[in-house]
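Below you'll find a set of structures to go through.
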Structure I
C-alpha cells in the first residue's frame, strides 16, 4: 500500500514517493505489482466484518485492483508450472558462481566471478536508495572475495553472504543472468 486517497482533496498521496515501487521492482526483479491505496472505507468495512470486495460495487477502483491482483497471481502460478528456480552454487576450483537453469527440455549453465557479482549488489549499503548512485567502489572489493553462504529467496532471488563481511546482498535471478556468461 503505497498511497492514500485524501478525503478532502481527492488526490492520492504517495507515502514512499511515486518512484519507490519501480525502485523495489528493479532491485528485487519483481515483475507484477499492484498498489492498493489506503482508504478509510477499508478500515470501516473491516471493523464491521464486511469484505470490501463484496460491500462495494464491482466497478469500484478497489475491486478492479483486487481483480488485477488475482489475475496476476493466477498468471504467475501458470508461469511457474513445471519450472524450478535456478540453482546457484560456488565452485572453489574455478572460483566461479555457477547458475544451473533447468528448463522443460534444456539445461543451461552460466558462470560469474564472485567479485563481479559482489560489485553489482544493489542493497542500501551499496547503492544510495534515493539517488541510485553506486556507493560501493569496485576497488573496495577484495580480489579473493567469495560467498560464505547462499540462500534461496522464493522463486525470484538468492541472498549471498560474502567473505568481506557483507551480509545484505539479495540478487534477483534476472540480475545474475544479465551479468553471467554462458558456459559451452
Structure II
C-alpha cells in the first residue's frame, strides 16, 4: 500500500484526473496520497475526522501546501469535481461452500484472517500481530459493497459512472478483479 509500485500509479492517475483542477481526499490521514500529489503541483484539500492523523500530516515537509478540514465526510461539503475510490472486491467465490474464513496473510509477525457474513455483506478482518515480543489482536468490522451497489448509490446522489478499472494503471475491470478504481462524476 505504501510502496512506490502501488503509490506512484495512484498518484499518476489522480494527477491526470485533476488536470488544472484541485483534488479532495476523504480520509487524508498522514498524507500518503496528498503529499506526493501536492508535490506535483495539484491543489489538495483533505478531510479527516482524526485530529491526531492530521497533526502528523502537518509535521511533514510540503504539508503547508495542503488545506485540511477536521470533520466527517457526510456533513462536510466541498463543491464540484469527480468522486474516485479504490475498493477491494471480496474473495467470496474462492471460499468453499459453507466456509466463512479466508486467510490472507500468514507470516512470522502477522496472521490475517477475514471472516465473512455473506447474508449481511459483513466482514471482520482479524489481524494477529507480533509487537515487542507479544501478540496483539485487532478485529476490524467492515461492510462490503459490490460495484453495482456503489453505482446505484452514486446514481441516487446524482452522479454517473465515468470509468472503472481494476487498478490505478487502468487495467481492465473484469469478473475476476480483486479490486476496482471507480470514477463517478456529477453532470453539470
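Given a value of 11.0, 31 for Rg and Dmax of the Cα atoms in Å, for residues 12-75 alone, calculated from one of I, II, which structure does it belong to? Comparing all candidates, it corresponds to II. Taking distance in nm of label points 7 Å out along Cα→Cβ at positions 36 and 172 as the criterion, the top structure among I, II is II, with the largest value. P(r) over Cα pairs in 10 Å bins from 0, in percent was computed and gave 8, 27, 26, 20, 13, 5, 0; which structure, I, II, did it come from? Matching structure: I. With respect to FRET efficiency 1/(1 + (r/R0)^6) of positions 44 and 92 (r between Cβ atoms, R0 = 30 Å, to 0.05), the largest value across structures I, II is given by II. Each of I, II could give mean count of other Cβ atoms within 10 Å over residues 4-11, but the derived value 9.8 comes from I. Looking across I, II, the calculation of helix-only ellipticity at 222 nm (-39500 (n - 2.57) for each DSSP H run of 4 or more, over all residues; to 500) that yields -6000 traces back to II.
Here, each number is a calculation from the coordinates, and none is a lab measurement. Quick caveat: nothing in here was measured; it's all calculated off a predicted structure. Cβ atoms are built from the backbone, for glycine too; each structure is taken alone.
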